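In structure tokens below, several structures.
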Structure P
Amino acid sequence: MIVTGMSCKKEAGFGGQASVTGKVFVYDTNKEQTDTLAQGYVGNINVFLSVNGKAGILEQVDTDFNGAYKIEELRKGTYKIWVYSDCITCPDDIEAMSQTIVVKENKEEITLPDFIIRL
């Protein structure tokens, strides 16, 4: 039996050759967030990735000591990337800072603008 006309379209997720990179810039502030105690690119900040519109975390990476992160092996698709920032006016005193990316090419390398957060 021969089957024709069927295509195999892979969904967003791992298994591709695309990547996304970026950095996280941190303002270390006092508890009231009125004074900046220190600022710069910081390591060990959690960066999360999910397939846009789907529940759950696909990947979690930490920034290196220069505040940089890289997520590799992505297929074509739409993704949400986020970090958490302190926020004294938000529920639970935390706020998700997110960016949405669209991987359009198999070997695409996307560089995002810096996330700017408070700790």
Structure Q
Amino acid sequence: MGFGEAISHNLSNMTNFNGRAGRPEFWWWVLAIWILNLLISLLTGGLTGSSNSFLWAIGWIISIVLTLATIAVGCRRLHDTGKSGWLQLLWLIPCVGWIVMIVLWAQPGTPGDNQYGPAPA
């Protein structure tokens, strides 16, 4: 799955917490979110300190919507490794949680079908 296909697929499955997501789908999405967050910060003045309140509010709305999509694809990525999506709550553990999550997301998926569905295409 390429960059554009991953973005399109994740935007259309923004609230889908079922199924599985392969590593390319997940990591292309993460890259797109990082780039988009940088652009939003530049446009809203978040990096320069001079913020426009209207643009700031629009930026926050976009970020909230994309956070939901990121949680959904993270859940599907964990499903691909045979783990529960609830493990994303590890993010709440300061300093250690995000390291554990990166390790879990980087693991290869289980080959063939698992309890969460067929292998991602």
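Taking helix-only ellipticity at 222 nm (-39500 (n - 2.57) for each DSSP H run of 4 or more, over all residues; to 500) from the coordinates of each of P, Q, which one would give -19500?
Q
One of P, Q was used to compute FRET efficiency 1/(1 + (r/R0)^6) of positions 22 and 38 (r between Cβ atoms, R0 = 25 Å, to 0.05), and the answer was 0.50. Which one was it?
Computed on structure Q.
Values in this text are rule-based calculations from the coordinates and carry no lab data. Model, not experiment: these values are computed from the prediction. Cβ atoms are built from the backbone, for glycine too; each structure is taken alone.
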